[in-house]
1. Between structures I, II, where is distance in nm of label points 7 Å out along Cα→Cβ at positions 183 and 207 highest?
2. With relative contact order in percent (Cα under 8 Å, 6 or more apart) computed per structure, which member of I, II shows the largest figure?
3. Have a look at I, II and say which one yields 11.7, 35 for Rg and Dmax of the Cα atoms in Å, for residues 55-110 alone, as calculated.
4. Rank structures I, II by Cα Rg over 2.2 N^0.38 Å, for residues 103-342 alone and report only the one at the top, that is, the highest.
5. To which of I, II does the computed value -9000 (helix-only ellipticity at 222 nm (-39500 (n - 2.57) for each DSSP H run of 4 or more, over all residues; to 500)) belong?
Structure I
Amino acid sequence: MSDREWWKSAVFYQIYPRSYADSNGDGVGDLPGITAHLDHLNDGTPHSLGVDAIWISPFYRSPMADFGYDVADYRDVDPVFGTLADFDRLLAAAHEHDIRVIVDFVPNHSSDRHPWFVESRSSRTNPRRDWYVWADPAPDGGPPNNWQSRFPIGSAWTLDGTTGQYYLHSFLAEQPDLNWWNPEVRAEMEATLRFWLDRGVDGFRIDVAHMMLQDPDLRDNPEPLTIESRRMDEDWPEVHEIHRSWRRLLDSYGDRMAVGEVWILVPERVARYYGEANDELHLAFNFSFLRQPWVASAFREATDQFESLLPVGAWPDYTLSNHDVHRARSRYDSTADGGRGPAGLARARVAAMMLLTLRGTPFIYFGEEIGQADAEVPPERALDVEGRDPERAPMQWAPGAGAGFTTGDPWLPIGSEADRVNVAAQRDDPASMLGLYRRLIWYRKGSAPLLRGSYRSLDAPEGVFAFVREADGESLLVALNFTDAAARFDADGASDGAVERRGHVELSTDAVRHTDVEVSLAPLILGPNEGVVVRLAQAGT
């Protein structure tokens, strides 16, 4: 891999800045708080997590109707998070820690408080009128068509009393959609990308990358609307032209990258965002794991399918959680305790091994490295219109009031486990979730098979997901037991006859299992909810 392809071997870490670390005691996380915790992320030694890049969710000026995804100024920092100077200091410090920084880019819509929209809605003749999507009412005076907003569910159109037309908003009414058919909008947003690239950012996470263009004739969506339906309000063919132009821009800076949020439930269509000639997104977020039940065959099938759909030269990626979905530990638990029991924690350990050993770029959501579960947020403390508060609760750094996140009143409740599930409690415990993440990430850094090797799934007993990674004459078997019972796995198929019927255990999710030992592959025995990485012995060794 060349230096321009650093993102292929990188481990990314998503930071939701409101919830990561509060430096000034106002209860809200900020940019200086991130800077203060860079040693946790990578201090150059295996005592740190060892991540290679961070993705920071929006910190731009915003009224916070959607907590930063309603942008009022794309080129400034909201005072709640700090200043542009704070961002520059964070960027410089991250680079000193060998951590790349990508920032969120929200091109589909702005805030209704953005000066562009204030001008656009002021009159039908304003020069910026066509910067947003406006349409006359239907003959009955209602919305122009049947398009629905993603949240809250309802019409995607709001009537503006000043001018008598409706404006489009694919999300909240406070988030009007920009008109990407307008070349002035394209030029202004490209200038925004240059603004951040010139400051030194390493790339972008592109919000709803598939939704910047809609049917210019504003035709109705089909009814009923299904996953396979050809929608008129997203995934419009010309959106790929925009991504190709951005790829050319990023390539002109040498080593910058973009990962796109393509929230489409048809994997074939997601894969198209890499481009037919691998000339669009460097990575298109693969959200398949977020929708799978805790069933080994489901994860194997999702992985094999994505691998088969990727264009030649494209690179896969995986994630277990983000700011929009319940945390992995809570989501994968089968009991009523919301992931805070042993089942959720054991499964989260297996999921971590899967994430960090598959072929592709892994994205870790903050707090996953300590096994943080969703917080309990009572109705009177709920803030998000879509109910995403539990997974956005503050990072648990230490025991005590504020969990080391803040000295003030946190903007969301701290999780109930914070006194024992926190960074300080796990930092020196090799058996902890943090210890497991550190071992996996640092082992990955030195492993040619895990960094760039091929991927081949294996036939395995029900409840086991097993695959082989190979590069430079070295082979690793990864075997993951998704069940609560021990599993026996005849792993001879891992070798294709090229190795002996034995291997060397490199890593295990079971804190009491001995590693650095030789094991038989016929059968390989896995404990309940255990994953292992086994280096396969070459014939004659």
Structure II
Amino acid sequence: MTQWMNNQVRILDDNSLPRYMHFAEDFITYKFPEGTRVLYPNPPMAPIKNRRAAIRQALNNPEGGVDPLHAQLKAGMKITIAVDDISVPLPSMKKPDLRQDMLEIIVEQLIENGVEDFEIVVALALHRRMSEDEIRRMVGDKIFDAYYPHKLYNMDAEDPDAIATLGQTELGEDVQILQRAADSDMLIYLNINFVPMNGGYKSIGTGLAGYKGIRHHHNPETILKCKSYMDPKNSALYSSNERMGRFINEKLNVFHVETTINNKMYDDALMFLATPEDDWSPSEHMKFRSMQWALKKLPRKGKRALFHKIPADYGLIGVFAGETEAVHEKTLEKCWQQHAVKIKGQADVLVYGIPFASPYNVNSIMNPILVQVMALGYFFNMYRGKPVIKKDGTLIITHPCYDEFDPEHHPSYVEFFNRCLSETNNTQELRKWEHEFANNPNYIEMFRRGNAYHGVHPFYMWYWGENGRDHIGDVIVVGAENDHVPSRMGWRTAKTMDEALEMARETHGEHPEITMMHHPPFMVADVE
């Protein structure tokens, strides 16, 4: 019988049920050995019932000693509203999106106070341009029909007239910001906090900057100094953004609005997928087996389209407005309440599945570089205190590692994988191509006129896995449909979980300590 350590931690015995894991657009099940520790996400926190009332309350009662938004507005002001793109949350939330609620309320206040010169900018940094349909879904018909494309648009980080360099931080980091924001009487930033690394100074220090500014923290040296991206106090990445953000806030009048959501990734009918298998009812076990059977019958493209089209039932659990630091402190409190799962001790072997979604394949393909950043970047960093896995431990992931890329969204990824990684997967050696990709005129054109990520983006995705690579001794992929993708990543392969665990025993002995992180929904392990 499975033992409870606490509500979200289970220790398995010989009679325990198999655990299901994500396998890209599929679910697979494995029976883990006795003593395996399985971590489950916390139940979703109860959402705020009246979202719009909560947003108005935050705007009228801001944090950090600043005046309410309406009290700062005057006729003739020039205002820029920046809003997060759809890289979060994952998957997209059910309509109406929180960004729609925030925009409609704030635009209403601007108009009521005589502000006519305002523009709404999607804060893309080096992400791909959102399509018209994606923007409409995010902001709603009312805002889209009234303001797109002249007063509602994607930012262009490669337009020399659209990005301003304000100066440098005390460490010589170039501080960039959208020129429109620099010229405004007020910058209002609207944020959705999906995990603790989102929001705060990162929204502006990264979200509204170009390559010249972002390169100062999106690099291997900074990543290696991060003790979890999810813990801002111990993240060199966030510290760099903090220096830039404070510099910006000294120059600009910034009013920050942050929303925090719960982790209700599934609707009520599928919510059992976020709970321990031991607690499923017979009908839920049957429903799961039916889903597995149905997914196996679908072609990969069909499964991918299905998963991307099912919206998540996320609920608002916190909204705060005002001065950036004061707002973000309150936001982080809510994030930890929702996501932190307390555990004691690290594991020799860490196991998790790689699902269909990352911040960079919305409505697209989870290509090999994105599998890498999910495995060694985001999921490895889902901790506070110490990593879940011991130094030089073994990471086991499940994913088919298919050799597929979206040529519209990820053109530079194709060259990075086939040209650069075919020569080396050493991060320092790979850096010799960064400048070339960042300044490639074809990639710049596809970034500016099409829907492609910036040419440098695959390098950043590789860099983001650097602290995971430095800490983990071995990565084993279960279920890869080819050998060359894992090999190019520097990973080993196993056909089954039993084979992978046997490979791990060669390093860690007959009875390694095994932990499985059962996500998504995402959790952050609070390791004591």
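1. That would be structure I.
2. Going through I, II one by one, relative contact order in percent (Cα under 8 Å, 6 or more apart) is largest in II.
3. Only structure I yields this read-out.
4. Greatest value across I, II: structure II.
5. The read-out was computed on structure II.
Readers should treat all values here as calculations from the given coordinates under stated rules, not as data from a laboratory. Since we're looking at a predicted model, the values are computed, not measured. Cβ atoms are built from the backbone, for glycine too; each structure is taken alone.
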